[in-house]
Structure 1
């Protein structure tokens, strides 16, 4: 797993790295554009809404929401990424923060129409993911949604197959979503829709029960 210094060094080339993987339908970013477009379109169902983006990176997704009038709070642990994103969203509330520490106290008082996260939560263990997401549910407005796009597999067997095919550049320090296991772990806390987009990428749409 890259630390924040690693992400700072990677910031300028991050989007190019993603594009190469996405264009060639390769792990880890196969389906990336469709995943972001789906989350964008879902969030755009409301106008001028309140959005929290967890791990906004260079602002590829959030800047488009910002341009369309949505109010943005965002968390990211890379100052390099934040600098790039701020140039696109000068009036957004962008906070340097490591989600291993949970959520900043100031944000826990807020309510959101959409909480989005793309390619960030795989840095948390499976147990940490579930705990973190449970903490997000109270931040939703009554009809709000949590929209997660990330590296994901339908089953543990699918994950293992992908790992074997990509063993030379598989990141052993990342913890990818396994759809059936994740759905089971959250079953009593929220509604969960799962959409597998590519062989290694999917979307989770979570809402209050």
Structure 2
């Protein structure tokens, strides 16, 4: 089944492998266009995007394939694999939020809720995951979705912090991780659908 068929498919539940293929498709599309958006995006945004590592975002999308096969729970690799899986998804999610605000950098910089630390405005690329999440809840998510999206993104953020493995953190299980991958696809498609791309 071709990716273009999957993208329009809502008739059946997609497999995890298909969802990851769609994530790869979207982040590849984003990398191909927005890495060189001079003449399309405002200069301030185009310059920032040309320096962003959208290629690594695409690479992280491919890396999700590593977490399709689940180690046995009594395998010594299980916790380590789950920690790395959440770190993978957390990085993708955080970077997608940064990317979206960078496309709209000109508007973001003059927004009344712009992210600041010690009264200094932070560009999206320098903002913490937590502050990005709060900004999106207040300013970006559609009314009625903001609480649900914020809660799910906060869960990804908290699980991602399991990479600090010395301290005890709840990692949940691979079932919850796989559900979060489906949610990330939803977030990615919603935000990409709000971008001013010439062929959308």
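Quick check for you: by mean count of other Cβ atoms within 10 Å over residues 98-105, which of 1, 2 is greatest? Don't skip to the answer; put the middle values down first.
Numbers: 1: 12.8; 2: 22.4.
Going through 1, 2 one by one, mean count of other Cβ atoms within 10 Å over residues 98-105 peaks for structure 2.
Assuming -10500 is helix-only ellipticity at 222 nm (-39500 (n - 2.57) for each DSSP H run of 4 or more, over all residues; to 500) as calculated from a single structure, say which of 1, 2 it is.
This figure was derived from 1.
Out of 1, 2, which structure matches 2.2 when distance in nm of label points 7 Å out along Cα→Cβ at positions 58 and 162 is calculated?
This value belongs to structure 1.
Comparing 1, 2, where is Rg/Rh (Cα atoms, Kirkwood Rh) highest? Please list the in-between numbers first.
On the way: 1: 0.93; 2: 0.97.
Largest value of Rg/Rh (Cα atoms, Kirkwood Rh): 2.
When distance in nm of label points 7 Å out along Cα→Cβ at positions 154 and 178 is compared over structures 1, 2, which one is greatest? Don't skip to the answer; put the middle values down first.
Numbers: 1: 1.6; 2: 2.7.
When distance in nm of label points 7 Å out along Cα→Cβ at positions 154 and 178 is computed for each of 1, 2, structure 2 gives the biggest number.
Readers should treat all values here as calculations from the given coordinates under stated rules, not as data from a laboratory. In this text, all values refer to a predicted model and were calculated from it rather than measured experimentally. Cβ atoms are built from the backbone, for glycine too; each structure is taken alone.
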